[in-house]
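Please treat every number below as a calculation from the coordinates, not as lab data. A quick note: this is a predicted structure, and the numbers were derived from the prediction, not measured.
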Structure 1
Amino acid sequence: MLFKKLSISLITVVSLVFPSFQVFAADVILGGQSIGIELDYEGVMITGTYDISIDNRPYNPASDGYQSGDLITQVNQQNVESISELMESVKNSVEKNQKIMITLKRQNKTIKKELKFQKKDDQFTTGLYVQDGLTGIGTMTYYNPETHHFGALGHMIYDTSLSSDTTIKNGTVYNSYVKKINPSQNGNPGEKIAEIGSIEIGRLYENNNYGIYGQYTNLSDQLQTISTASMDEIELGEAYFLTVLNGHEVSRCSIRITDLKKQNEPDVKGITFEITDEEVLSLTNGIVQGMSGSPIIQNNKLIGCVTHVDINNVHQGYGLYIDWMLKNDK
């Protein structure tokens with residue numbers, strides 16, 4: 001195999017708003033659906049190296065300075081944006097007996113290196129593990145019918161195993177099917193086990209600290225419209241969030257809001273809450289990965305979304321004010 005592709009499962013767990021002025025309330029379409037997210041690099045990311053043999057001598061690309069997090073953008077001055085394009089460009093160069101020159105992006109620096117390879121039985125290996133994107137599971141927060149935009153997750157998608165500071169902006173959101181729940185335990189948050197479907201919901205234009213945002217192309221006409229609430233309207237006490245725990249069915253989870261932070265600029269953990277729903281707790285034993293983006297409702301208004309779990313008390317979670325999400329609705 002020319003390149004080896006590693007499978008990355010997105011994990012967003014953190015021991016892991018609204019200004020003093022009010023944002024005008026907006027009517028949006030309520031989310032709660034499970035979504036699959038595929039984010040694209042502007043190139044192909046190196047995620048590791050492995051040993052090969054060249055001229056009967058052991059060789060590892062790390063000895064030539066290749067690093068995890070390097071983004072391959074060109075092969076012999078030809079742009080590559082996917083693993084298939086990378087493989088094709090390298091094979092073409094080999095067939096033409098050309099030296100293979102790779103252009104890398106590393107922390108906003110451009111680096112050029114020769115790519116060495118091992119040939120055996122008409123097969124080529126390079127000693128590089130690569131990937132051309134990230135995948136993950138989350139929950140849709142809202143759709144904005146006026147702009148045809150959506151907001152989800154309430155936090156950034158990132159890959160902590162990579163050293164690159166590249167922020168991934170582009171990608172696609174699909175429907176998703178939850179197969180099972182691995183329950184949470186204190187110190188070890190659980191997760192939704194889900195499959196990414198084939199129905200495209202929309203394309204992303206933003207991935208930042210306050211969620212992923214994009215333009216939707218496919219939307220059911222059976223979804224509910226809801227008004228949003230400003231930070232000053234939110235109260236301590238009873239509320240609930242919507243999320244999928246089985247299949248495609250959106251379930252209601254009762255919570256109690258225990259703390260509200262007044263925030264003058266966008267920030268995380270504005271809402272602190274604990275799950276009080278015994279039926280949900282019997283399935284999840286707390287907040288699990290994949291609930292990020294689950295819309296929080298109080299007094300028939302959308303107030304924010306679930307973003308993080310308290311890793312030491314998995315019954316407790318944090319939320320982002322809806323105001324900060326609407327601020328990203330370009």
Structure 2
Amino acid sequence: MKKILLIRFSSIGDIVLTTPVVRTLKKQLHCELHTVVKKKYAFLYRNNPYVDKVFSFDKSEKEILAPLKKEQYDFVIDLQKNLRSLNIKKALNTPAASFPKINIQKWMLVNFKIDRLPKVHIVDRYFKAVEKLGVINDNLGLDFFISPEDEPDVKKTHPFLAGNYLAIAIGGQHFTKILPAVKVAEIINKVDLPVVLLGGKEDFERGEEVLKLSSGKKVVNACGKYNLNQSASLVKQCSVLITNDTGLMHIGAAFKKPLISVWGNTVPEFGMTPYMPGYESNIFISEVKNLSCRPCSKLGYNHCPKKHFKCMMEQDTDGIVEKVNKFLNV
């Protein structure tokens with residue numbers, strides 16, 4: 001049996017996007033599979049039944065080099081591809097493979113609006129790292145595993161969620177990737193079903209703002225009240241998910257949920273859209289096209305560089321609500 005190490009340090013969405021490679025490695029090679037990840041994200045791999053052992057570090061990858069060397073790996077798969085992962089590969093001195101990064105092409109699109117990006121999803125680029133091993137994509141999509149204790153009974157705590165409900169993931173790593181509260185409230189005021197707002201503690205105040213702007217509607221601000229696994233369970237239990245380009249978007253894709261993906265300063269062309277082979281009809285991309293300033297960054301900013309924030313403020317909430325109703329066959 002081969003012993004293989006897979007490297008992906010962060011973050012939530014990126015780790016979820018590695019799960020097809022994790023699954024196919026285990027199923028097709030019957031290998032012993034270990035992963036390296038930052039400590040705060042280690043639970044994502046520890047909950048995964050296809051992973052045998054998880055190495056995590058807090059501040060530096062040097063913390064785990066000694067125990068990694070003792071494992072004597074046959075192969076290393078680098079799905080991070082940065083200086084830290086290079087340090088690990090050098091220390092292990094083991095055959096390794098990585099995937100094609102497209103940072104130059106992203107830079108050209110951001111700075112010159114020249115699109116030389118390959119029309120390939122990042123999951124399929126990840127599979128380039130395992131080609132030498134004969135591993136192929138099984139097209140079963142993403143995985144996300146939740147332990148039973150992290151499955152909240154929302155129908156008990158909020159009886160009005162017993163039927164169909166809409167989940168809206170209102171958070172994001174950068175301001176320019178977040179749909180403003182006023183636009184979220186526009187959507188809520190136009191739909192005829194209960195809503196759960198999802199996000200971290202840092203999103204709670206925005207959730208409260210949404211509540212004030214959507215008075216009279218059945219809305220639960222769950223931001224910061226549940227851990228990620230519990231929030232993922234709320235996504236699993238919902239009827240439709242509306243989400244910014246964030247980790248919960250990829251978790252929703254793992255559950256094959258009908259979802260509306262809202263894009264601000266970044267663009268789907270970067271190859272990070274919801275990944276659901278065979279369920280493409282469950283995906284609706286909402287974006288403001290033909291903005292000369294977009295994309296303004298491959299990641300995001302804490303403010304709009306142009307100060308107008310048209311990529312989010314001009315989102316078509318009528319179109320989003322129409323798609324919600326189509327998903328619900330209303």
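Supply the structure label, taken from 1, 2, corresponding to helix-only ellipticity at 222 nm (-39500 (n - 2.57) for each DSSP H run of 4 or more, over all residues; to 500) with the calculated value -2000. Can you show the working numbers first?
On the way: 1: -2000; 2: -9000.
Attributed to the structure labelled 1.
Which structure, out of 1, 2, was Rg and Dmax of the Cα atoms in Å calculated from, if the result is 22.4, 71? Derived from the structure labelled 1.
Each of 1, 2 could give volume of the Cα convex hull per residue in Å³, for residues 125-180 alone, but the derived value 197 comes from 2.
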